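Below you'll find the structures, each written out as structure tokens.
Bear in mind that the values in this text are calculations on the coordinates, not laboratory data. Note that the coordinates shown come from a computational prediction; the quantities given were computed from them, not determined experimentally.
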Structure I
Amino acid sequence: MTLAELRWATFRIFSYSIVFVNILTLGFFLYVIGPYTSYFFFGDLRFWKYSSYFHKYFFYSTSYLKSIVLKKEGFALFDLPLTAPPMDSPDPKIVQLAKDWKQPADTCGECSTCCNYLAECCFYDKSQKQCLCYGTLFWSFFNCGRFPFSKEQISVLKCTKFEFIDSTDGVGVTPPQGKK
């Protein structure tokens, strides 16, 4: 394990422990660490602007964990190694924009399936059809920024934006980027 992988794993374990403590305190722990919570999810230390989301995250995280356990493919689809590097977009070596994708590359159009598959994400703004955490630590270190990272995710979630690249067919790849 490299030093960078150790840092990434430590950060994820620390983040998971915050979720655990937050669940044990019925959602109040995020208020105690407000500036960190705000920076982690929104990239902004002004926690008072985002405090309405703190308790929503308690309900989201409990629903998400319940779905990971109860949905047959839940854990398999969103299993992220602790040592995985942070990413702001899918790996262009394994996925590319679908050839028939008509929307701009920086949007998912009307789709929010990956955001709401296991549980309705409290950070997904339905009116603007965008993630409020785009580009933050949460986005980069967990599943959001790297979606999709497997052929199974594309298939099960019926993602029309991306297609999996066969290892023999990686020539001329258009790197996907942008908002979810």
Structure II
Amino acid sequence: MQRTFVLLTFLALGFAPALAATPQTWSVDPVHSTAQFTARHFGIVPVIGTIPIVKASVQLNAGSQIPVSVEAQLDASQIDTHNDNRDHDLKSDHYFNVAVTPKITFASTKVEGTDPNSFTIAGNLTMHGQTHPVVLQARVVASGTSPRGRPIIAYAATATIDRTQWGMTYGPMIVGNSVDLSLNVEADGS
């Protein structure tokens, strides 16, 4: 009898926190989120473009604003640098080759940090048919409640990548290899 009581107590104490810590999935609102990149023309002049976020989500533990995981899908076929000729070139096999690989994905592998103003999200970025690790420097911008009564959290994240790692080696004199990424994301709770 005493063993049964001890076992039940262990199970209750051991598994209750695990059940309470089940992450909640928050959807990213693509209409109020942006994925932006900055590349340098001739290695000097910054050129800014956007790639639409098709869908994304963050998983949060109850009571925390720092994600435990992040997933995103972007559509490179809709790239926009405010210049049709440049956009056409970026969509070609010179760069993103959207006829073959239009989808860009990111899946986190580790989130580190306890400060909402500064944490990192490590993950795998797949684009141009290749996958390589990336570390995003992230922060919570703000949180609140939408007019419809849903909780929302705004995140910002940045990283710098070398485009040649993903096989985009065309035109090194035209476009610098170093590309800055900037994300502003609205995550909506239920």
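If P(r) over Cα pairs in 10 Å bins from 0, in percent comes out at 9, 35, 37, 16, 3, 0 when worked out from the coordinates, which of I, II was used? For P(r) over Cα pairs in 10 Å bins from 0, in percent, the value 9, 35, 37, 16, 3, 0 is produced by structure I.
Among candidates I, II, the computation of helix-only ellipticity at 222 nm (-39500 (n - 2.57) for each DSSP H run of 4 or more, over all residues; to 500) that gave -4500 used structure II. Taking relative contact order in percent (Cα under 8 Å, 6 or more apart) as the measure, the highest value among I, II is held by I.
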